[in-house]
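What follows is a group of structures, each given as structure tokens.
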Structure 1
Amino acid sequence: MTGTVLRIALLVAYPLLAHWASAGGGALAAVLALLDLVALVLADALLRPRAWAWAVLVASAAALWLLLDTPWPALLLLAPPILFTGLLAWLFGRSLASPRGALITRIVSALERLAPAELPPDLLRYSRGLTAAWALVLALLTVANGVLALVVVPDGVFATLGMASPWPVSQEAGSLFANILNYGVLGVFFIGEYVLRHRLFRDRPYRNFVDFLRQMGALGPGFWKDLLR
């Protein structure tokens, strides 16, 4: 329970710190955001605890402190939104060719307590199409985040290299999209798809949206780790 609370706290804190860094917080806020991200990645090992994980955290803090007066913290903050949506897009897209079934198909199978091949044909088609739709949405967000990383001023890639941005976007506006609105887009898509699914498939193993989330959580960490490997 402590580990879950810590991960949630770090996960929520990261986009807020990252946006603060772009909205006037400066290099110190950028360093704190990056250190938060390192702690999030190492959370399990930090809590066990593992000496190597704490050593990595301390070394990361020292390295980021040395970079405090350089452009690097701001530049490094441009990468996580691209990597996050890009990795998820790859996971969803890759699963479409997997013999284990598309990613959403496997989730639906677990909720229905059926093997993928035993799902009704219309639900099987829908779950596969939904996997492709998630891959597309995430890929589009990755492209948008990548373009913003190039053109934002004053800390974008073009500006840092001394090149004129072909489409100047303020650092704050770019961060608002990459660090905050990205999650809003994904949330709206997630809820909208649930509403559509509820209309198309009435006989489902969950009563409502809250019960759907509860059953998703009840699948357990082992299921989710296996799903994403």
Structure 2
Amino acid sequence: MAELTIKVPGGSFNAYLAVPRQLDAAPGVVVAQEIFGVNRVMRETCDWLASQGFVAICPDLFWRIQPGIDITDKTKAEWDRAFELFNLFDVDKGIEDMKAALAALRVHDACTGKVGSVGYCLGGKIAFLMATRSDTDASVGYYGVGLGDLLGEAGNISKPLMLHVAEKDQFSSAEEIAKVTDTLASHANVTVNVYGGQDHAFARPGGEHYNQAAATLANGRTVAFFKEHLA
């Protein structure tokens, strides 16, 4: 397993690193984790992005709470721990860590310097905030939590952002989803895709609500989006 160590004020943290097989430098993508840490699903997401021609890293955003969190969505105890971590997580510091990871990836030997960000669940929220608060070249958010409370920052989005929204997201509401889609519909830099009938984490392989057709569609859109905007 390849890792990248990223230094920030107050310490350092690791990021899982996946590099494409080709010898030429490639665009980069910083992957923002779900509430389960840098687990197998997140590592395989990086490996998948590498197979599509991107240098991908997934930083350990829970390092300030407990470094090395790697749990699954399979047991109640793990879900309880995941929500505990979610409640302890400082989003603003997480964004600073993501920005540090973005900067580190920009100067990595395998990277062209063009870097985007993608996130899932908690990471979907982070991906939205990377679009509003960082110099990321493009961002993609999958079923981000709490986006309705962040729409006041939408005016700061100056680079392309794509959101994958689950119509029946159990961690959102029909009202919040409508608010997000309606507010962002006219934003020149934002594309919102709503997946009818899908629940939260429809793109998590092996997850309770995984839907292969919806995941394949969303992932295809993500790759095309990054290939366009990180070229």
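The maximum of distance in nm of label points 7 Å out along Cα→Cβ at positions 74 and 130 over structures 1, 2, that is, the highest value, falls on 1.
Among candidates 1, 2, the computation of percent of Cα pairs over 14 Å apart, for residues 154-209 alone that gave 68 used structure 1. Highest-scoring entry among 1, 2, by FRET efficiency 1/(1 + (r/R0)^6) of positions 66 and 122 (r between Cβ atoms, R0 = 35 Å, to 0.05), is 2. Given a computed value of -11500 for helix-only ellipticity at 222 nm (-39500 (n - 2.57) for each DSSP H run of 4 or more, over all residues; to 500), which structure among 1, 2 does it belong to? Source structure: 2.
One of 1, 2 was used to calculate mean count of other Cβ atoms within 10 Å over residues 194-201, giving 12.4; which? Considering all the candidates, the number was obtained from 1.
Given 22.4 as the derived value for mean count of other Cβ atoms within 10 Å over residues 50-57, which of the supplied structures 1, 2 does it correspond to? This figure was derived from 2. Looking just at distance in nm of label points 7 Å out along Cα→Cβ at positions 10 and 186, which of the labels 1, 2 belongs to the structure with the highest value? Structure 2 gives the largest value of distance in nm of label points 7 Å out along Cα→Cβ at positions 10 and 186 among 1, 2.
Each of 1, 2 could give distance in nm of label points 7 Å out along Cα→Cβ at positions 18 and 170, but the derived value 2.6 comes from 2. So volume of the Cα convex hull per residue in Å³, computed for just one structure, reads 143; which one of 1, 2 is that? The structure behind it is 1.
We did not get these values from a lab; they are worked out from the coordinates using the rules stated. For clarity, every value in this text was computed on a predicted model and none was experimentally measured. Cβ atoms are built from the backbone, for glycine too; each structure is taken alone.
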